[in-house]
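Read-outs throughout are calculated quantities, based only on the coordinates presented, and are distinct from any laboratory measurement. Keep in mind the model is a prediction, meaning the values are calculated, not measured. Cβ atoms are built from the backbone, for glycine too; each structure is taken alone.
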Structure P
Amino acid sequence: MAGTVGMLHTSLVFVTVEPMIKDLFRELLPRTRVIDFVDGGVLATVQREGTVSPASVRRMCHLALAAEEAGVDAIFSACSSLGPALDVARRLTSLPVVKIDDAMTLEAVQSATSIGVLATVPSTLGPTGDLLREKAATLGRAVEITPRLCEGAFAILMDGDRERHDAMVSEGARELAGGVELIVLAQASMARLAPRLADETGRPVLSSPRSGVMDVARLLASRGIAID
């Protein structure tokens, strides 16, 4: 029996601009149906307020509960900034909830103790750093985390200027690389640049989409749901 995944979105980037996550589901879970649940304004709200407010948490929980009502087998959150809200959603739904960054951050703390976090949206830096520390604590490891924001790059990407966005991310990665062993990309929107950044910096660069979708694949397989 094939499964169904509810994918939660907090902007339209992976719905209308960048299809990479949908492509990964088609590649890695070809029999799995993906249903999008979109609140196209909640990420902008978090960016404007500078925090994940109770109202934003409620909006994410509403998406998760809507996915549950639709009868999906698992929930996959494509947003890094709203990670704390997904912790609440996990307590409200009986379904497994996978954060896109879960597998990436676990791999990072298993591989390095000095980790750079590269972001193009300020609101992803805190949740990604917190998730790294959470995974490290689970393993009993101490990690040093260095954040680096490529300010304005995400808006430029949303305006369609990939070349300028990519140049800004590349510059940020080079500046970050000198003091860290490994770089994690705090947003899936930068994932396609990971090989380029690794070449330019000489550091391992981890991104979330593929490992996140593989995390979903393992989850579904463990529940006896066909994925290929």
Structure Q
Amino acid sequence: MIIAIDGPAGSGKSSTARAVAQRLGFRHLDSGAFYRALTWAALERGLAPETWDSLTASDLESLDIHARPGDGGFRMYAGDRDISTRIRSPEVNANVSAMARQPAVRNWLLGRLREAGGTTDLVADGRDIGTVVFPDAEVKVFLTADPRERARRRLAENGITEPSAERLDEEVTRLLARDKIDSEREHAPLKPAPDAVHIDTTSLSFEEQVDRIVALVQAALTRGR
């Protein structure tokens, strides 16, 4: 069974998906980690971001990025090196959107993501999980939240729990710019699947978010019996 959770940055999809997977005993697939791993490997190789639009499938294959099951999800490797922590660096954060918008990258990763989810019950999150990667997922959810709430969450993830009004405004601007890039890109734009359940998480606690999705899964399981 596959549960697809999509949404913009800061909507809570990754942390929520991880908790839903733990609650259900499923494996969690963070699609963003795959893009981050490619970004880290390209930067490590000395490939400048302005050259990434010329990357080919052969170039991507040579970066030797792959995922292995671990910790209830997947850990990312470059060759035999576990880079799961390294892909969260500020440098990767600053460049991952440039990698993710490359059609060749998205095409190359499509098979890797489907392969990772092909042998187990899965909760997958991303920006095109329910529309492109797993269009036949049994449950699809699209999470949204007010931009300022999303900005607060994103800053809190980076250890900034009491941001100034100026810092919060800067993060809102950054997130809205990312939304524009993601929703207007030609290849696999960010949008809800037609059959996705929309959940606005602005005023929900984390546990309430998880509870709502688990309830959807349980209802789907009941229907399937």
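Suppose mean count of other Cβ atoms within 10 Å over residues 28-35 works out to 15.9; of P, Q, which structure was it derived from? The read-out was computed on structure P.
Computing Rg and Dmax of the Cα atoms in Å across structures P, Q gives 16.7, 49 for structure P. The value 33 for relative contact order in percent (Cα under 8 Å, 6 or more apart) was derived from one model only; which of P, Q is it? Among P, Q, the structure yielding 33 for relative contact order in percent (Cα under 8 Å, 6 or more apart) is Q. One of P, Q was used to compute Cα extents along the principal axes in Å, for residues 36-139 alone, and the result was 41, 32, 20. Which label is that? Answer for the origin of the read-out: P.
If Cα extents along the principal axes in Å, for residues 4-67 alone computes to 38, 25, 14, which of P, Q did it come from? Derived from the structure labelled P.
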